[in-house]
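Pasting the structures here.
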Structure P
């Protein structure tokens, strides 16, 4: 396709590759500013990742780094939802709960604190989806209180 080939050539002449390690460029800055503008107050930082596994991996590292900078290096555990899948990197697999993917690498993985998903498939007879979500939120609050001293982050999809 000549149009796509021309666009690729033009981009390569402008900026062929960026890893964002101590470097950025104007389009990335503009997009970050726009993302901050349209998100709720307090969400004023942007991190770019090229795939979901990397995004999870960085979220794990950033949350650990945050607590370490707050002099709470003991916060090393992550809470994740049972049945969740976040990707194939070691960190993403660590907060995933699909045995097929975890089994091979189990000796290398972190052990998350698993919480039931708020999916309505797990509803009690007569319970609404909102009721399931409220029940699961209460359970999460209790686990957060119980593990407050060691919980680094809650990972949800």
Structure Q
């Protein structure tokens, strides 16, 4: 695993996923301590249930960011069930190996996993929505970001209400 990048100890990662009509979209938004975008990633995927896609999103996004050296962060997701499974390391047999991979990554990074309400996970939710609309994978950094996400991040940094 790579070393944590400068400021990564204060980084925040929001992860979300969407499961509609058999197709999936996964996304993660990594921000620094002041809320500025470091990276935003979106993936497509395959899953059988909404929980499967949430697990895949968290695992794939953690793996992606760890490859880039971002491995100490606060991770926020809007699935209380998944947070509980990772913290307790208990899951149904068909997803247990992925839950254990997530728990191992989180432990090795020294990262924390917390549940947030959907309203606090809007950047990741928007990333997933954009991925679904554009039906493609993408990576954005602070210099090149989708205008809708840029607007949302601005509102969040200024602590202003955002209505989609």
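Here are some notes:
- In this comparison of P, Q, the computed figure 30 for relative contact order in percent (Cα under 8 Å, 6 or more apart) is attributed to Q.
- Origin of the value 59, 42, 41, where Cα extents along the principal axes in Å was derived from one of P, Q: P
- Ranked by distance in nm of label points 7 Å out along Cα→Cβ at positions 104 and 136, structures P, Q are led by Q, which has the greatest value.
- Which of P, Q leads on mean count of other Cβ atoms within 10 Å over residues 32-39, largest value: Q
- Test item: distance in nm of label points 7 Å out along Cα→Cβ at positions 64 and 96 calculated as 1.8, pick one of P, Q: P
- If FRET efficiency 1/(1 + (r/R0)^6) of positions 72 and 120 (r between Cβ atoms, R0 = 41 Å, to 0.05) is computed and equals 0.70, the structure in P, Q: P
Each value in this text was obtained by applying a stated rule to the coordinates, not by laboratory testing. Everything quoted here is computed from the prediction, not taken from an experiment. Cβ atoms are built from the backbone, for glycine too; each structure is taken alone.
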